[in-house]
Structure P
Amino acid sequence: MTNSEQPRGPAAPSPRGRLAERLLPGGEEPDPRFTLANERTFLAWIRTSLALLAGGIAIEAFTSGLFIEPVRKGLAIILLLMGMMLSGGAAVRWLRVERSMRNKAPLPLPFFVPLLAGAGALAAAVVLVFILMR
C-alpha cells in the first residue's frame with residue numbers, strides 16, 4: 001500500500017477557519033500573488049468609495065454659495081450613495097473574483113462599473129450646468 005492509498009482519519013479542520021470555508025467553498029488555493037492582487041484591487045475600490053463619501057460631505061458643507069439647497073443636497077446624496085454602493089460592491093466583487101480563481105472559472109464582470117460611470121457623469125453634468133449658469 002502506498003502513502004496515497006492509505007486510509008486517512010477524519011478531515012483536519014481548515015487552517016483558514018469556518019468563515020473562510022463558508023465564503024470560499026471548494027476549489028483550491030490560488031497562487032498568493034493573485035489573491036494579493038485581488039486584495040489590492042479591493043482596496044483601490046475602497047479608496048474610490050472614500051473619495052466619493054468625502055466629496056458628498058464636502059459638497060454639503062462647503063458649497064452653500066454655489067448651489068441652491070435642493071441641488072446641493074441632491075449632489076451630496078448622489079455622491080454619498082455612490083460611495084456606499086461602491087464599498088459594498090467592492091466586497092462582493094472581491095469575493096466573486098476569489099471564488100472564480102479558486103474554481104479556475106472566468107472572472108466575473110464588475111456590475112457596478114457602469115452604474116458608477118453613469119452616476120458620476122450625472123453629478124458632473126449637474127455641477128457643470130450650475131457653474132455655467134453663475
Structure Q
Amino acid sequence: MTTSRGRRRVGFSLIEALLAVILLGLGIAAAVGSAGAAAEARSKVRERELLTRLAASIADDLRASGDDANNGLSGDFSDTGYPDIVWSLETTPTGITNLDSVWVTVENRATGLQQKLQYLVYRRPEQTGVAAP
C-alpha cells in the first residue's frame with residue numbers, strides 16, 4: 001500500500017492487529033478449557049480408583065471372615081478417614097449348586113460416584129447322614 005506521497009507503509013493495520021489478538025484470545029481460552037476438563041477427568045479417575053481399592057479391601061475382609069454369605073451387610077469407611085464413602089453387600093445364587101455371586105458396592109455419598117465389584121463364592125455342601133468311620 002502506498003500513500004499519496006509515494007511512500008510505502010510498513011506494518012500491520014489496526015484491523016489486522018485486532019484480529020490477531022482475538023484469535024490469540026480464543027486459542028488461550030480453548031487451552032484453559034481443555035486443561036480444566038483434563039483436571040476434572042483426572043480427579044474422577046483417582047476417585048474411581050480409590051473406590052475400587054476400598055471395594056477390594058472389603059471383599060477380602062468379607063471372604064476372610066466368611067461374612068460374604070450375609071446378604072444386606074453394609075457399612076462405611078469412617079475408621080479409615082472416608083466418612084462419606086459407604087459400602088453394601090448383595091449375595092445372589094447363580095443357579096449353579098453351591099455357587100453364589102457376591103456384589104460389593106462402594107459409593108461416595110458426596111459425589112454420587114459408585115463402583116461395584118463382583119466375585120463368586122463356592123459354598124461347601126453340608127454333609128448329612130454320613131457315618132463316622
Structure R
Amino acid sequence: MDRLSIESEHTSQMTIREVQEILDGRLLVDNHDPDEEVPRGGAADLMSDVLAFGTDRMVLMTGLTNPQVVRTAEMAGINVIVFVRGKQPPPETIQLAMEAGLTVISTEFTMFEACGRLYEAGLPGRGPVKMEDDRW
C-alpha cells in the first residue's frame with residue numbers, strides 16, 4: 001500500500017469516548033462531552049514539538065506529566081491529553097488541567113502502541129511535515 005492510499009484511509013474523526021475505549025484508558029479529568037469528536041492525534045515528549053506541530057482539538061499522547069504539558073496543550077488548542085505507560089500526573093497537573101478545561105486520560109500502553117491503536121482505528125495524524133531552510 002502506498003503512502004497516498006494510507007493517508008486517504010485515515011480521514012475520519014473519533015470521539016473522546018472511543019479514544020478512551022481503544023486505549024483502555026482511565027479518565028482522570030473530565031471536561032468534555034465524551035461524544036465530542038477529535039480530528040486527529042499526535043504524540044510528543046518535547047513540548048516544543050507540540051507547539052510546532054500540534055493542531056486545534058487534537059489528542060496529545062505524552063509520557064510527561066508535569067504542569068508544563070497542560071500549559072503547552074492549552075496554548076496549542078489541544079483538548080485531550082493522554083498520559084502513556086500508566087503514568088499518573090501529580091496533583092498540580094490535574095488541578096491545572098481542570099482549570100484549563102482539558103480532558104485527561106491515562107493508559108497503560110506505550111506511546112508507540114497508543115498511537116498505533118488510534119491510527120489503526122481510523123484517527124489520522126497531522127500528515128507529512130516538510131523542513132525547508134530550517135523552518136517548519
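Taken together, the values in this text are just the output of simple stated rules run on the coordinates, not laboratory data. Fair warning: this is a prediction, and the values are worked out from it, not measured in the lab. Cβ atoms are built from the backbone, for glycine too; each structure is taken alone.
One table, with the values for the structure above:
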| item | result |
| --- | --- |
| Winner on distance in nm of label points 7 Å out along Cα→Cβ at positions 28 and 68 once structures P, Q, R are ranked, highest first | P |
| Identity of the structure behind -10500 (criterion: helix-only ellipticity at 222 nm (-39500 (n - 2.57) for each DSSP H run of 4 or more, over all residues; to 500), calculated), options P, Q, R | R |
| Label whose coordinates, when log10 I(q)/I(0) by the Debye sum over Cα atoms at q = 0.09, 0.16, 0.22 Å⁻¹ is calculated, return -0.24, -0.76, -1.39 (choices P, Q, R) | R |
